[in-house]
Every structure is written in C-alpha cells, then in structure tokens.
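Novice: Input: structures, listed below.
Every read-out reported here was derived from the displayed coordinates using simple, explicitly stated rules and does not represent laboratory data. Here the structure is a predicted model, which is why all the values come from computation and not from measurement. Cβ atoms are built from the backbone, for glycine too; each structure is taken alone.
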Structure 1
C-alpha cells in the first residue's frame, strides 16, 4: 500500500472526552471516529487492525474444529422470552419494535439463536459434538459508555457455542476452546493471563477469563507467582486461617467512640490495628407471594474484618442469599438493631437477624464491633462467651495481596487486567427452557450440553494499546499492527535516487509477503516520523540521499531509542530476520 492511496488522518490533540491511553491514541491516530456515545466508525487504519485480529481468531477457531456462521443482529423477542432473558437480561438489552408493534432485540450475544438452530438441526448423538461460531456486530446499551472501544455500546465480538451429549463432552469442548484461545493470544503478542472467573449473567458452572495485563485495566487479577494459580478478584478464594481460634483474654467493654462511625476511625481512636475490628453489613432478602408482592423480609448481618471488603459474588452464593439480595433500608436496620448505621454489631439486637461470619471473623478473639448505640462500640468481644457461635461461616471477602494461595504454593499477588475473552461451560441453562434435545443411543431424548466462548474483537486492539504505548504513541505487536513495515523516503519528490530506492524496496518487500506501506506523501521528516510513531507501525526504514551515498539505510523498531544503519544491499534480508524473530 502507498500512503498517497490510503487514508491517513492524525491529530495533534485528543478529544477532551478521551480518558484512557487507548481512546486518546486511537482517536489521534485516525483509527476510530466517534459517531455517538459509545458508537464509533472504524476508520481504514483501525479496520486493518481489527481485520488482523479477526484473521487470527478465525484461523484458530477453524483449527479447533469450530464451524463459522452468521446470526442476525436483530432478533425476535420470542426466543429471548422462551429462554427467560427478555426481561431478565436487564437494561443493557436494546429492545425495539417493528411497524407491526412486534418486539425485537439487538443482539448483545446469541445463545438463544444458536440454541434454536441446534434444536432444529441436531437430531442424533451421531451429530455431536458441534461448535458454531460467528464474528459479528453486537450492541449493549451500556449505562455509562466510556474509554472508547474498551466499553462501547456497539462492538464486534467472536462468539462460539459448543453442543455435546453429556457434561464430560462439554468439558472436553471447553478444553479445546481454552487451548485455542491460548494459541490465539500467544499469536497476538500480548502479555495475558487466563484466570478462573465467575460466570455472571451468561450462566454456567465452569468459567475462565482471558485478561490482557495493563495498569489501566478495570479488573483485578489475583495470581500466585510461585504457581499457575490465577483468578479474577470475584472468584479468588480467601482460605480459612490456619490453626484454632486464639483464647479470648479481653473483657467485654462498652467503649465510648463519639463521632467514630467507621472501623478506620475507631481503630485510630483506640490505637489498635484495623484488623482487630469487625464491620457489620446489613442485607435483606424478600419472599414474594403469587401476585409478586413482598410478603416477608428477612434481614441478614454479615460480619467482616474491618480491613476487608465484601465480595458480592461470593455473598450471592451463600445459601439463602443465592436467590437475590439487597442492602437493607435504614428503617429495616433501625427496626432490628435499634440504631442507625455506623455503630452496628451482633450483640443486643432488637429483633433476630441471620448472621453470617466471614472465615477470618469466625476465628477472631477479642474483637471490636458496634454496640448498637450511637457513639459506642464493644471491645473485647469473643464468640461463645459474649454471643453464640456464628450460625453460618463463609468466604465473603475479596482477597488481598499476601493472602495464602488456594493451591498452597505461595502467597497471592494482584495486578490489573482487561478482560478480552471469556469461556464458559453452560450445561443445560439454555437447552432446557428451549427444549433443545437430541436422541441418544437408546433413542431417548436428552438435553444438549452447551458451552459459550467469546472474544472482544474490537476491545482487543484497545487492550493492546493500553499495554503497549509510550509518550510518542502506539507500539503495536507485529501480528496486529495496521502495517508491519513503513518505508519512509526523505525528499522522495526531489531525489530520483531516493524515489527509485524506496519503490524498489517497497516492491521487494511486497513480493516477499511483507505488509508494507510506502510513505510517498512528500511530508517533512519530522512530521512523517511523528505520524508513524503515533500510529505505531513496528518496523521503519528511512531512505535518504546521504544514506544512499554511503550505501546505507536506517532501520528502527518502534521500541528502539535510536536507528541502526544497515547496508542498502542487505536491508530486505535484515527486515526478514527481524520479522521472523518477532
């Protein structure tokens, strides 16, 4: 490609609403243009990156035995209602009506459609396993679209769906897809971690996220440097403390704490470690009657160590809280505790509540909690003496750096990541409500066991930029760069020798299958170099009159701080060596 025939549109400044590096740099490099909130046009430079991502994903999906199709972007509401997600998906699902007042959705994902295909096409166990995938536009009506392609409303995703005869088969398909994802992410040239994850709104029991490591990532990734253990913060288990509970030596004392309504303030006032305090979190669950009205409210008290944070995903798996919960109202709290929030605790309750203690709290002695009286806390609290042993004990908290690894092989560390892929074993979450069955060897109908596998095609370039950029611009890995090599002739419009050498090298690299661009725009060297550093093409060759007279050209990788002089006669072989080493 020659630059004069391409479309290059760089900006000196990023738009004011561009908050993160990828958004700023993609806008400045002319890769995307904003059309509306969370909606972008993929400009020619950005589309080349997206197409390269798609090509790698497509090759690995095909290699893994998946079969490509394309499902509609606009889908009838009936199948979403059949699966129970038309209302259950929430406000991110864009619901529309046609001229006949019929309900439709704009797909955020396609479990329902692919299940409908399977129930029509898969009749016998002899047709299994099957895996269908698509690379298709999706739309999610994000409440707060931000960060450019990192969290847009319209995006491109690769979604694949496996169908098996039993759970063992589904797990085998999951393993095939997980391995395919690793091959794809290795080819992208990005630093990433595959981490155990919660399945969230999609459903299923076995789940793994693929996270690109980046300091600006929204997700916390928990891992053990001494082992292969890795999980996202929602999933990472906080082990129960080793050893028995220490013997309590303190005396239960009602201690004045005027105006100190947080564990941090109480610990500071009393001159004790924050880890000796216990925070009280009050939740509520509701029981509905046949008409959908609330007939009973159950109040729950969760106890966590003062320096720990509640993990809502873990809490949602506690029996009794697993059907949905909310935070209690001030009125409900006062009714049960006789006190406003800030001084709450499990002793001297006005009305009974269900108490769940975190694993750490269950083995604490001589701890501090609210006295259920404004401006007072209780110190020297001990289980079994001052209050009954906890009714239930569970892992309720986020892990922190330095916690023991669940695999017993070291201590946990935490880094930031950007989720760009997710794999699930779904089981029969969709096949049962949609009656997607096949006939087994005995001729009996069985529900299809499913898996789901997604890669954010347009999010991945943004994640790559967050991981690979500097003060000059983007630094693309070779595999997904818009162009792999740029040839920059200085004074091409004034020097026949420079023009001839530039075009000869360009043709030679093209013939060798190199994705090369010749910048024949006649720009000044400073402006030309600034454009390609901003755009992030990884390999650059500069041709000048002076260099040609010396029989040399200049090569510089985007990460290099200085150029390397290379004999003009050997430049093509030199580049080939650099590309093969990338």
Structure 2
C-alpha cells in the first residue's frame, strides 16, 4: 500500500478527534483502525499486521536495560509507564523474552490517563503503589512527558539522554528508518557525527542497494564475470564476499581507472587524438604535473624551465597549444608507459580468469560511461569479450546518450527509473556520491608486471592527502557494519525492499541536504588525483550543489 502512511496518520488524527469529543484521555490501536478509510485489505488485518511488526521491531535500550536490571536486583520497586495506544498485553509480550513479563505496567491506553497531557498517569501510579509522590523517581527521555509533567505532579524526575545518538529527520525513507534504528540498537558503538556513521547510514544502504541491483541485472544478462572497478567497487566487492552463497557470478576487485585504460589504448598512430585527454582538467596545474598524473616521469626541472614550462608556470587555456606541442615531442616516453599498461592489462585479464567470449560486467558508480569507453578501447583489440556497463547512476547528458549508441549501459538510477530532477541532483553532487563508493587507497593510474603478478601504479595526488585514506577507511567500515547488521534484520522481518528503496537514504541526502552530513563531506580535501596540484587545495565543499 504505497499511501498507507497517509491513511494511518489520518486515522490516528480522527481517533484523537473522537476521543476529545467523547471526553476520554487516550486512544487505543483499535480506536485508530476503527477510523481507517476503506482499503482493499481489511482494517482488522492491518491492525494485526501493525501489532506484529511493532512487536518484531522493538528492542531493549542496553543502557536503560542495565540500569533497570540493577535496580530490580537491588530490591527497588520498579514499574514501567508508557503513553501508548497499545495495551498492556503488548508490553507483556515484548518483555517476556527478557524475563520481565512480571513487571507492573501503567499504560495510558489501559488507564485512560497520560503522562504527556496533564500528567494524570502519575496520579494513577502513586495511588496504585500507595506511595507519597515525592518518594517516586521517574526516568524517561521525553522532556515534557517524562520530566516536566511528573515534577508538576510532585514526583522526582531524571531526563535520560542517550549519549551517542542524534535526532533523525522525519519523515524518512524505509532504509533511513532502519539505519537509524540499527544505530540505536545493535550498532550503538558507532560514533555519532563521524565518517563511520556517514558510511553506515548513506554508504551502507547505497552500496547494498546497488549490489542487489547488480545481482539481479547480472542474472538477466547472463554475466560470466563481474569486475568491480577500483576505487568505486571496493565496498561492493567486499559485500559480494560477505554474501558468498547468494549465487553471484565470478567477481573480483579489478584495479584500474579511466586514466589507466585510456593510456593502454594509446599508440603511436593515435597519439594526437588523445592530446585533449592529457590536457583535460589541467588549468592551475604546473606543466610537469600533467605527466605525473599519468605515471610518466617528467624531464628535470631545469629542462622544464628551459622550455619555459617550469614549476612556477600555471596551466591555462592560452598555454594549451604549447603544452600539446611539448607532449607530442615527449610522446616516446609517454608511449613506453602506454605499452607497459597495455601489456599488463592483457595479462591482468587472463590472471583474473577472463577469456575470449566472456560476458563481463564492468561496475562503476557513473556518470557518462567514460571509463567503460576507455576499457573497451583498450581491451577489445586485445581480447574479444562482451562488455556490459553497470552503473549506480547514469546522467541525462548528451555524452551518455552518445555512448549508449555503441555501449551496453544499464543503471539502477536513471531517468527511466526515477524523475529527471532527482537524476540532475545526484549528478550535480556526483563528487559527494563518489565518497561513498571509494577505497582506502590512492587512485590507480596504471598497471605493470610485478613479482607476484600484475600490480597497480598508484597516484596519491599532488596536494595534501594525509586524511584521505583514513576518511575512506572509516566510511568503508561504516558500509560493512551496515551490511552486517542489515542482513539479520532483513531475514528476521522478511523485509521486501527494492534495490532503489534500499539505496534511497543517499538520494535523500542529496535532494534534501542535512547539514551534519554535508559538513563532514565538505571537510574532505584533494580527493581528485587527476585535478590535484601542489599549487592549490580543493575541498569537497566546492563541489556540493
């Protein structure tokens, strides 16, 4: 029932209206469903489903449970109060697994008195216990109902505030609700307002949803081998290992990048065609940094100065023609690296089990299919394979449309699966999205044959990147923690959510920004090795839309 939430809220509002008209103090679950508008499913069946789901979801608060148990063992008289439309029988069922079914209960739905409105439930407690109100201490997390109201009635009160949780934004998607619920129960050890928490709430759901979509798509396409490209596929490959018995095709974490594959495709015959690639995104860099970012050793600083391309020079559009001439003159050194990459890529494909005729899925976060294009340019002359591009999101751009004419490209999120405005928001914030599909290692700009097989050539960038690996590791830790906690809950509750529904928290973050998450993302510096330079510092905040 896609509009169940609206029906349910309207029914509760009407139940409160009828309650006030009848002069009563509280509603019950039965009262709510008596006001439910007509649906294909009977209101009694819906009421039973809500009761069962609430019972399945409820978890003890470990901090308060420990205190409660200690007070009982100390011989104190301890009771439970609750403003709730469920009857006491519900609480008895919920407490029974924890050996607390015998605890005395004061529930507003049974007592026709509440804590929140006038505090009359506290009068019922005092009368039933036969105690002076000043001898009763009430503990709770709601400032009004659990602290202000009991003090007004003469009780002592203590305001309990969880040490490590922040308020959630409502209304939230199903996956967001589950994520925050897990943080409040089984994943309470995750620090609040941290990159681990950011990875847990947004990265975990996004990667898991994307993984489940990949699994469905791979089965439809008859994929033989899934290549989780670095760095986007780091956590996805680890999820595949965590779900080893899920019937997923052969897979691996495949080292490489658009840069590495483009270099592997370059030969003496087509070198000039790739000069725009070498110069792309170079404004503000020093000329020698153009070579560093493709793994090519530049000439000495003295030679570069003699060419009037020294370290003090800043690349700009007016300099592109001279730089193109320099790169062409230096092409034989560049082509050595291209040849090395090409040979290593061919060996790497064989090393991971790719054979001629294989149906290979290339997994990338997005956006226009440039990495897939580079991969096919480099690989297809070496080995005839069928390549399928699997993307988290494909942008609605002319480049993507052009590439789809010659490349097989599918995405979990595109204008065919959601609105154009959502796709536009995701694409505008694509650099932020990439932080949730990253890895705790530097960019791979090339491949070479090492002592233990094919090894990557890394580019750490040219600015300060001290914190990047640590941040990426914390985000990845949060992603894995989410998957570990989500799996058992998914089985226990038989959660049936589509891949897009699972991944929705990240889309919420981008379309309805929540300050804390963006503040953390905005602190990440020099994340893009291709555009990084010793001449300037880039922060993610500059890229957030």
Structure 3
C-alpha cells in the first residue's frame, strides 16, 4: 500500500532530525524515485527517500543504496544544481494530506542566498514532485502535465504552483474521545477523518471491541502519534503501521518506521524497477516465443499428414494401373484397389482437363511435396522445441533479475544469440561491471544452496561446482540450476529444501507434485555448441515437490551474500 497521511505525519516526526541537515548528494534511480543524501548533527548520515509511485509512494529515511542510470535525468541535474550544499530549513505537511513541502536554504554560484522548495504529492497515479523557487514558480517537476481536457492544473516549468485543495474532513489528531467513540466502522473512520487509509482504518478498528473500548483505543493511538510516541509494526498482508495493532500477534515490531518501510518495500521496489528495465527484452522474447510456437503448430500439422500422403500415393498408383476408357469430361473414375483382397472398386477424383496418366503424376507430385514437408518438420521440430525451452528460460530469468548486472548479462546473451542487435550508444560503451552472482540460501542444516538467476549464471554455477556436489533441475521445464554444496548426497531435509527452490525458480512454481531431477554434478555435461543454460545428464533420480510458501519464506530469510 502507498503511505497515507497519518503514517506520513508519523514519518515526518521521526525525520525531524533532518532540520538543519546539509544535502550532500542527489540521485534519481528511476523516474519515480529521488534520494537525497544528507548529514547533520541530529540525524548523522542518512538518505531521504522520495517515491511517488502510485502503489509504492512514500517519504522515508533509508540506508539502502540504489543503482544510478548511465545518464542522470534532467530533473536530477537541476536538483543537484539547486540543492547540493543547501540545508533543510522546514518540513511542512498540509494538514494530514499526503503533501509535504521541504524548504532549502543555500548559496548560488554568485554566493547569494538561494531559497527553494521541494513539494512532494503522494497522490497515487497523480503523484508528483515539484522544485519551486522563492515565489512558488515551478522550476521543474517529475511529471509534466500540460493543458488538456482531463488536466486539473498545469504542471510545467515557469508556471505558478497551485496547491491541491484541502480535504473537507476532520483531523483525527484533534478529535475528542466522544467524537471517536461514535465511529463504528473502518469505512466511517476513513470517510470522516483525513489521512486514514483503508488498511490503517482496518487496523485501528479490529473486531471484538465495544463502543467504549473502540473510542478509547482510537483516542490513545491518535494522541500517541500526535506526541511522536511511535510503535512501528509490520503487519503481514497489510504493510507498515506507526502503532501496535490490537489482536495481531503476527505483527513484527521495528525500531523505526523508516526501517519498517524499507523492509516492506525493498522487494517491491526491485520488482517494479526490474519490470521497467526488462520491458524491451521481455517484449522481444515474447515475440520470438510466439513466432517459435506458431512454427511448432504449423510443423505439427505437417507431422499429421502421413495418412494423407499414403492416400495420395495410393491414388497415383491406382490411376497408373487403370486401362479402361474414361467418359469424356468425367471428374472421377472407378478403379480396382488391388492392395485389398478381394479387390474392391474405389472412386478416384480427376482433373477433367488432364489425362489419366497426368492425373496420376499430379497425385505423385502432391505426395512427394507432403512427404518432404513432413521430413523437414521432423528435422526442425527438435530445434524448435529446444528454442522454445530456451526462450521460456530467458523469460523466467528476467523475473529473477535483481539488479542492472543481471539484466546486462541477459541482454549480452541475447545479442550473441542474435535475438537483438547491439545498441551503439554511449551507455553501451560503458565498461561492464563485475559478473552478477547467483542467489545463495542456507539450508536448515547449514549447507549452502546456490541458485542461478539466468543462463550465464547457470553455466558458471554448474561448471564451477565440485563433482560430488548435488545438482538439481525441474524435469522437462525451464528453470534455474540448483547446486547443494555437499560432499555426496545431503540429508533428506536439505534435499527437500533444494528441490523446493528448484521448483520456485522455474516455470512450474505454481504447480503441484512437480518432478525435480537430482544427480551428482559429475554426471551433468554441456554439449558442444549448445545454447547457454542447456545441459544433459544421466543417472538422475526424481523427487516430486509441491511448493510450500512458508518454506520458501523461511529459506529467503536465510539468504546469504557472496
């Protein structure tokens, strides 16, 4: 869920140490995100995160790092020019709306005092961030909105900034105990009071409380948030909350609200960023896969033509054995089928404009054409099935990408395999970073389990694994190579966990009783000239696995860095 006004109020209270802090660095990792690296006496060194994504929108302090694009966007360059070296003087929220104004004071190139503001609006799909001068004129913004039928206001440089109209709702932080006792449902709380999202309203009004208890709990919680007494908790299935929810024993406490938001959004941010970075590659692969599947469908029809071939050959042979007189202009002729005993009369269609021998030759020509097409289809079908599996594995690898290095490896592989052309740009000439690394999990017995995220990693992982390490792969489906760092066969629980990971990182992750092959790595070979990620193996054994989400979550908590 995106941050609501109540949580934003709590976050600004937590981030009050930023007042007086100096801005050292500005980054824009993607089109929705800004990172301001700051340092100050009260806050130390910390990053201020601003994200205006419609689902992941939030303002928080973070210690996470982010990859920068090859070239900084224009808005980021302007922020660097105006904000780096300045100090944060104010942080103001418009009531409990999801709008915050950060005021900055610094010096320009002539050492004159420079004042500007960064206004952040977390309004779902209408979210935006504006850099304003001292007269509230827009210097630039993340999302430009021009004059149009659906435009409520113009968001363009050199235009006066228009603040959003305030909500006509009551402030829950100023509400009395009597007022809050009259609230009888999450919907009533959400509709009557500003800054309360549906998820937070559900946590504030759990079932099982009477009117008096309900009002007291709401009043105590709002008073605590008003005074900055935060109790951040992460509620599974709902998200971060700045207070401790009642009757939710599964809620995990966090030392700060910022840490709570980092934990909740970390994987979501990576997922959205990877969807954007891999969009063009995904479209290319899906187009190639569709074309491959169309060829498979066409060749499958050719493979079913054997019966028709035999009939064409039979018709030609029967016509060659016909020695009677054909009625003038007849389009059929009755001949004896001497392949059956006793012979029976069959009717063969003719082209009236051709003689009987010429009709026979025509049947033989069609027979030879179908026979050649079927032979060609038989030869091509194996290659197409291999290509189909390869393309499916590449689409799966895109889902496993966690950073730009993973995407770059897949892009380079597709260039080598001639699915895409190399881009001749400055960004392409940038030196490649270090090779991306596979995922590493710890089994419940302490053994390392390695999982390749793409074909390049799969090949490196399998090639470098010791001969007696256990190798696993989902049977007859696209998926990651999995290696258990064991000397010989591991314990049964580790085998189960490794096989579960093999299913989770495959195209069969939503299946049941999925077969997983496992074998010592010494029996896994890569044929010469085969596509990346393709191997053959012998002496394998198979285990059936139905993925367990709880086991996957447990293994992810034990993930290691290499």
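Novice: For distance in nm of label points 7 Å out along Cα→Cβ at positions 112 and 512, which structure out of 1, 2, 3 has the highest calculated value? All intermediate terms of the calculation are to be shown ahead of the outcome.
Specialist: Details: 1: 5.3; 2: 3.9; 3: 7.4.
Once distance in nm of label points 7 Å out along Cα→Cβ at positions 112 and 512 is tallied for 1, 2, 3, the winner is 3.
Novice: May I pose another question? Compute distance in nm of label points 7 Å out along Cα→Cβ at positions 88 and 312 for each of 1, 2, 3 and report the one that scores greatest. Show your work: numbers first, answer last.
Specialist: Values: 1: 1.9; 2: 8.8; 3: 7.7.
Answer by largest value of distance in nm of label points 7 Å out along Cα→Cβ at positions 88 and 312: 2.
Novice: As an exercise: helix-only ellipticity at 222 nm (-39500 (n - 2.57) for each DSSP H run of 4 or more, over all residues; to 500), calculated from one structure in 1, 2, 3, equals -12000. Which structure is it?
Specialist: Values: 1: -7500; 2: -14000; 3: -12000.
The structure behind it is 3.
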